[in-house]
Structure 1
Amino acid sequence: MSRSENGLQLVGHVILSLMMALAFMFFTALFTSPAKAADEINFGIISTESSQNLRVMWDPFLKDLTERTGLNIKAFFATDYAGIIEAMRFNKVQLAWYGNKAAMEAVDRAEGEVFMQTLAADGSDGYYSHIIANTSSPLNSIEDMFKAAANLSFGNGDPNSTSGFLVPGYYVFALNSKDPKTIFKRTLNSNHESNALSVANNQLDVATCNSESLARLEITFPDKRKLIKVIWTSPLIPSDPLVRRKDLDSATKKKIDDFLLSYGQTGDAREVEILKNLQWKGFKVSNNDQLDPIRQLELFKEKKNLEDRGNLNNDQKKRLADIDSELSALAKKMK
């Protein structure tokens, strides 16, 4: 091959490389969402009840957040908890109100960090998970429920719900070596409001719910609330966290922090009423350590399920040993 031909071949390779690089840049730009401007924030709201009801509750609060910070805050709703977690993962949501279990998923998988904790309307740091039944039901305890389970319909919570799924999943079912998917005649998953209304209307025999949602029902459907009784109550669950993406800029974080810590704390009756409708008194600073008790529950539940199986294979035995190590590390951290 002549020197000129070698030169032409080299030029051809360079041109081809440039074309491939430009094509890569084009398709990367085409399929990658542009970074969201710092003054535009999507606020994820988990689906504890219908989006229409949630919007009525949240709109005044988010409007105040917009006006006070100068940020453009937009509500982001999804049909389930996973939708908010995934939206944060792909930076479609920058802030979110989660339960603790969903927050754990967001921290572990979606670049999230806990930065605030809500305070209940009575100022407490927590709430309770419940198993509920209709007031006309003969069921008055989880022992009653287990005895009749084969003939009962059960409303479980969203799989990423702390009070609707994780807490009863451990305390009610795992500790009693029961699997809700197999012991009941029929099992469904839904949000707290749907579970409560289905029990009130005798469409479900028993269901998970929580103390906050039952209190909310006294406002939205007081006649239905009167038809519901609690047959089991959990230990106290830490109040819900607020989670933000770690890559939010520090100036934006400070604006939001300052707003939350002062909101409803200056004697403004309107702000107090808006928080009351959200069933809160205010907010306090928090961090990812808030999730440690929930991590313990997840690990305890997984350990119990493995131990109940018996005849574990090598991988399962290794996982059991890993769980013990993780639980030991958590216990030391939480001392």
Structure 2
Amino acid sequence: MTTLIIHHWDTDGITSASLVALVLDYLGESWKNITPPIGRFEFDERIWKEIDRATDVFVVDLNVPELVERIDRKVTFIDHHIQPKIEKPNVEHINPIIEGKSEKDYPSASWVVSDHFSVWSYLSTLGAIGDVGRRVFDWSRKAMVLLAEFGLRKEDAMKLVSLLDSNYIVMDREGVEDAVQTILSSEPKELLENKRWLKNMSIIEREIWRALNNVENAGRFTKIEFSSDFNIISKVVRKAVWVMGYDVVLAVNRGFGGNGQIYLRIKPELAEDVNVPAIIKMLKLRGFNAGGKKDVLGLICPRERIDEALGIIEGML
């Protein structure tokens, strides 16, 4: 029997899973990691089968409390998103944000894992960069110290985040899962030269800039509509906010397979001006698969419901 680690497909999810795996390795416990179908916050048949085979389960950086509650064995649920507290005897729910702690102190699931198990490394910082960008260096001196201990510069860390994210952006689920083992068996500098990830990157950059050609700017509110088979929507929005400097960005991918994607991001200093949790709550009440934080909203839905979801979001904005 083994411990199953179910994790998000982005850098924070991959590094969080790697940190949990380090702890399990130290304890002499066997483990296996798995990620949901990319872009879908749900457990498919493959995941449920692995849960049935596992002795216990970790769920990290996945805002799926309703699915965690369905697991019938010991679960350690580690996250940093807004979600209801799970009160079940078999679930240890570790989330400082819902306990009232600040995002600046816990910017990522990797940071929560590191703090809970006292296992800090450059992976802790990579996860945080993946979720909040360069802001983590303003929030925590420790983020830079951890990189320096492993001989990494800020630029190296930013590149590593892009390389790790490249797996989910090109919709390579196996690549996401393989990345955990690759991290654990490689030196940080070796990861910077990973050929598989570098090839992904060159394809992705072209697709992101193609999407950014569709910016519609109206004062503080910016909308970007495009169509892509790649899961680039969060990268498009982060570049629009973090690099191009837009205040409030709402992006729509109308060509994500048979589905549509919507992603909203607000500059952190303006987060109090928009009640994103209220928008998420309303979307969920209307049956949409939505989640996020106080400055971020993500949603995937059937293509025919895109305009309905947009109407709710734009109306509340």
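Rule-based calculations on the coordinates, nothing more; no lab input. This one's a predicted model, so the numbers in the text were calculated from it and none came from an experiment. Cβ atoms are built from the backbone, for glycine too; each structure is taken alone.
Among candidates 1, 2, the computation of relative contact order in percent (Cα under 8 Å, 6 or more apart) that gave 13 used structure 2.
Just checking, which of 1, 2 has the largest value of Rg/Rh (Cα atoms, Kirkwood Rh)? That would be structure 1.
One of 1, 2 was used to compute Rg and Dmax of the Cα atoms in Å, for residues 187-226 alone, and the result was 15.7, 46. Which label is that? Label of the source structure: 2. Can you say which of 1, 2 returns 3.4 when distance in nm of label points 7 Å out along Cα→Cβ at positions 67 and 107 is computed? Attributed to the structure labelled 1. For which of 1, 2 does helix-only ellipticity at 222 nm (-39500 (n - 2.57) for each DSSP H run of 4 or more, over all residues; to 500), calculated from the coordinates, equal -13000? Answer for the origin of the read-out: 2. Given that FRET efficiency 1/(1 + (r/R0)^6) of positions 211 and 307 (r between Cβ atoms, R0 = 25 Å, to 0.05), derived from a single structure, equals 0.20, which label among 1, 2 identifies that structure? For FRET efficiency 1/(1 + (r/R0)^6) of positions 211 and 307 (r between Cβ atoms, R0 = 25 Å, to 0.05), the value 0.20 is produced by structure 1.
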